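Since every read-out is calculated from the coordinates, none of them should be taken as a lab result. Small disclaimer: the values here were computed from a predicted structure and weren't measured. Cβ atoms are built from the backbone, for glycine too; each structure is taken alone.
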Structure P
Amino acid sequence: MQMSEAVDPAEIAKFERLASEWWDPNGAQAPLHAMQPVRLDYIRAQLVAEFGLDPRRRRALEGLRIVDIGCGGGLATEPMARMGAQAVGLDLSPGAISAAQTHAAAGGLAIDYRCASAAELAAELEDSQRFDVALALEVVEHAADPAALMREAASLLRPGGMLMVTTLNRTAKSFIAAIAVGEYAMRWLEPGTHEWRKFLPPDALAEAMRAAAVEPVDRIGFIYDPVGRRWSASETDLSINYAMVGVKRTDNTALGA
């Protein structure tokens, strides 16, 4: 079995305790549910543009093979399938995978959910089976080794495939918003969900991507308006939540290799 250097067992245990709440919009995953529309709009727009797809089609992602790393209960995996993609969801929490399978079955969705790491799946794949897209959404800040996570995610991609990451920046604003307010003041998340020292600045994430033979091509911030109670995308403000997109180099060589 191929072991993952990116996995932190304590983080897996933390999310295993929350497995029953993945699809409760008012439960422990409420912030993800709130961010979902703006996050999905950005992912869809990037994929449509990169792969020359028709944005007018309801199943605009048809023909793409997408793997969702750290999929949890399938909050992003399901929309990918509904938009026509062949979707695989990976998570090391058995409870999360069970919740994802149950919810997908209730919606009549055929999604391949696996209790496995990216490293384990990559070890099984032939080159012809590698994916067009790998998602790692709100996973980096829970990884034992973000650089290893980028390498393992890249190993699932075909040359020219796209890696999409969303995570938290390591700034004073992110500490206040995500931990002081989000966890302790407002209790939107269980206290201890995040460790600020694990948050990764955009330049550090870009460096980790490049070292994994993935060239960053876009980045954007997600900001929350507490008055309007809605999320929006920002080209300039990446100080708290942000997304980064990269394309795997066709020569498949990491920097310095």
Structure Q
Amino acid sequence: MSVPAPAADPVLVGHRGLPTHAPEETLAGFNACVDLRVGIELDVRRTRDGQLVCLHDPTVDRTTDGKGKLADLSLRELRRLDAGRRFDPAFAGERVPALEELFSLLKERKATSTLVAVDLKEPDCEADAVKLAEKAGVLKQVVFIGLAIENVKVREKLKEANPAAACAALCPAADGLGDALADTTADWVYVRFIPTADEVKKVHAAGKRVFLVGPLVMGKEPGNWAKARAAGVDAVLTDFPLECRAGWRPDGKK
């Protein structure tokens, strides 16, 4: 017997944007997410001159035509690097964007329903990241992950910057759910297991939301995607958000 789907589908969040369709963590990928009604997950690091930029790795080697540590480059030097051609020549000229550019994109496109998961990769970025989100008027659609999920002090710094800054706390297994629900710094419960519908209801009853992440849903996992939807989780982070959505359609076709 099939399980009925909840009234609203989970928000699908593209891991590093839409990495199978556009260069990861570029404005091309972020714009595609907005166009296709997909949430955005991105990583934040600092340049040598202290600017917050969207880059997963500590070096620029893998995703650009440059070499070396991001921390050794100024924002101006970083902007000289091509972050698109390596993915596909059609994206030549894409750059590593500043976090402010992403937030400005959301504001300019009036993408108020786009959920943005900001993975803080380095310490002491909390206040500046919150300030940039405030400046663009997008803080209400941002959830902070990365260092925030395992470090209560990071969550406290985010809350000190603005009590409205939404933070996620890690709950790797069901037996840790009670601690996550009791955590006053957590607005989201960041789970790496597929919760039951009853567990999701407990999270919602505590005034929090469920963000499902990890290997169970990151790849092409149609069975697990269906279970997550049936359980009523609020958001799913995956490399394949478009394929997941297609599988949720009544005809199951793209």
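For distance in nm of label points 7 Å out along Cα→Cβ at positions 214 and 246, the calculated result is 0.6, so let me know which of P, Q that is. The value was obtained from structure P. Calculating FRET efficiency 1/(1 + (r/R0)^6) of positions 38 and 110 (r between Cβ atoms, R0 = 30 Å, to 0.05) for structures P, Q picks out Q as the one with the greatest value.
Each of P, Q could give mean count of other Cβ atoms within 10 Å over residues 54-61, but the derived value 18.5 comes from Q.
In this comparison of P, Q, the computed figure 85 for volume of the Cα convex hull per residue in Å³, for residues 94-165 alone is attributed to Q.
Between structures P, Q, the calculation of percent of Cα pairs over 28 Å apart yields its largest number for Q.
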